[in-house]
Structure P
């Protein structure tokens, strides 16, 4: 039975001397037969750093009483010199009427390898967590801190050793505490991750905008055993958004108080700003003009409504889109079927795109036309007068 065991087994006398070595142990240590091991000194089989431990357990075993069992882990040296980690179970048994010491050996190689892999994985995960700019934490089911990262320590001015085992109520404001309790309970009872944004004022009075993602932590059975959280400081983003909103409002106010129509297009020829005068000049339908509207759709609308005059709509649209893509400085005028003349100034924008300025010059053009007509009439009158005087002078002379 011992010989056929899948575990390595070694029997020795209490006073020393090997009685039996099974084949499983021979294979574990990389030898070909038990005979190679019988006369080999014990210390040669044990790695130098574990020889004292192995000798201590073997000596203690000689004083064991029946049923006493000790266990330890020890590194052994295989025949090829490689190290083999073994779990050793040592006990005193009766063998052919004699008290002997039995050592059973279990190969720990796979477990050690798995432990090393897990340790490396934990170190890598720890490095990622500690180098993350987000605040990362792990709490138990009672909201007590189990782990925080460096960013969390810096933000709340607390080290992990002081935070572990305590609830965040000890370093958060009262408003934060109430919100925290509510979100923790929601996650525990619902089992669903929770996302939110909130303002936080720290101990020195500085206000931050935070984005938080909380999630339930489950054990192997699927039961919720804790709460994990990742909180990101989005203060810069929120302030940039606020600045953008303010600047956009200021820009729109400026555009709305200008006497000219304005439309602005980005490098992709999408409308990014405009004012009501632009809409009114071209008599666009309510709701047609909106931010993000492609220039191509505006050109197509004008072509389909006859603003560009007679011609193939697709060709008219293609020509105008191609010119718009060049985004070169240009000035032109166009008179629609309603007789309204609009002057357009196009100027390129840094980084692509352009801004169009529109002015209704119909009155000016009409005045210029009237002036031209008056001038022609005056010139005609002068010619007529001159011709009349010339004729009268001729008649008087004759």
Structure Q
């Protein structure tokens, strides 16, 4: 009997000691930093999901109460409004989806043109900021300070008013090959012919081949320490290949010249006042910031390398081309990516001057259908994709110009 009671007592004591140990392990598990972090994040995600569902159901209920339709089915309905400037064929009988496509293409078009123009102007002014010429430095500083301290919307309105106050077509300002009026810039272009199309395709092929040759020359220089003389070959490709395609297609030389007929010019190619004002506004504003980015990038290059390049009898152009710019690009690319994204979003300011880009057409669509949430959601997704794509491309370029560790 005594032995049995001892065994039962030992069992009770063992169970009593294992229960606190198990409880301690459970407390330690849930009291760990990692587990607590995951629990907090899960709780926050559940709260956000619940709040989003409540907000969505509340909005849908209110819209139904006001007899406002929801969903994206309206995109297949006829738009019933005209668009003054299109890159693709469009009529008022086309759908809202087609109208949004027109606005998207106009947005991409002005964004790409703005990026190119702002980059060229920014590099010119940025290099002028670090020049040894006193007058050039002062002009560059004045350019930067005057443009970047004025809101971009005022830039766009200013250029719109300037263009609107130009002479009428009957009193047009005559330019070499074109005319400048309050209806925009009209200039001579080649007449429609398949030869010009094939010449353009050949130019794209030549640029691609030139880029590949540049990459091959760079790899060769990294491996063997010698430069391949590819400059003349690339120049011959870019000039010769389009000329060859143009000649093989019959060497068309007819031109489409603008001529005054009635109250406006007919023929040629016209750049509208709205597009010009928007392009100049966002490009000049962005170029002032890009100029400062270029200046900072150039000044980040050690002066010893500049002195070494000059000691090797490099010309100022070769010092800038082969020593300064390649190293400065590693500093310039990240802020340039941010500025390009900002330029793309600034294109929505076109709504104040009537240029038919995405935001302008979306506003018209909202006023006709009343489906503002869907239209705003489409704009948000489109601008998110544009910004994300721009950032991705600039990140890839940043990898290309980054220093490769061996």
Structure R
């Protein structure tokens, strides 16, 4: 072929060659795309890590604001499907996370979904009364489970879930996300290493923000004291963790209702719990439904050799000093922002448990003690009396 030939016939020949090559390239690319979309994702990543196939039960408040995002961001998980019975909520989640290629189902298809032998694990983010049912059916189908707190609505359900996990040899992780927060992990280390001497006092404070909807507060709990079972449960878990699961002796609950609408519901918006333990330590927990200045979480340990405090982290550490005073960044708005790292670490911990690299940080015994304290706290709320354990 003479490349210096500028005749019309030569140019036509060149064009035909180019078009033929382009057509072959497009055909090859089309075949490649068809192949890559028809085969399952690789079982291992480029660094040799295994990739687990997972499903999600429930795409409501906490799943849509926190958990689904973290599952998608952790490329060691392959999200195969999402179950959500509310079609409006399902559409919102599908659009927000660009999950048009991820199938959404209702809970009616649960048995079919759990029969998939290629499914390794499920996440349970449904309402509390349904936790035990979804957990046990998943475990009995041979799937590992991570669930939002609590494991079950009562101690019987919690025992059943963990006994099923033990019987089936599967992982069951309950999501108390504060365990994975760097600040609280440091407080736990301080409590364990004895540097404060004999621990005498523990103070745990939660001031929530924003206040949940009245519909949520009406429906989320059937005990009549949602602020204990749904919100203060995190502080109770911290108390159990920081005291190394020491048995309580007694508990006393004081509440009040400031919100007029909540008065009609009969749901307290402020609560304090005073718990005495067998070793003499006294823990006080105070919880408020709404703090207008932001999400306020603090802890204090007092012992014979000193005191340790965990203060609120802020968006930045910058402080501006002027003649008329100082300013700093406000607190985080709510729990998704304050515990962003903890939630992500929690999902990563579940992966490590699936891999056999570690055991779940939250144990059956701890979950049962947390539930027992919740139950006794609600009993004290109803009777107005100190309740023994």
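State the single structure among P, Q, R that was used to calculate Rg/Rh (Cα atoms, Kirkwood Rh), giving 1.44. Numbers along the way, then the final one.
Numbers: P: 1.44; Q: 1.16; R: 1.13.
Label of the originating structure: P.
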### Message
If relative contact order in percent (Cα under 8 Å, 6 or more apart) is calculated from each of P, Q, R, which structure is the one that comes out at 16?
### Response
R
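Since every read-out is calculated from the coordinates, none of them should be taken as a lab result. Bear in mind the structure is a predicted one, so any value in this text is a computation, not a measurement.
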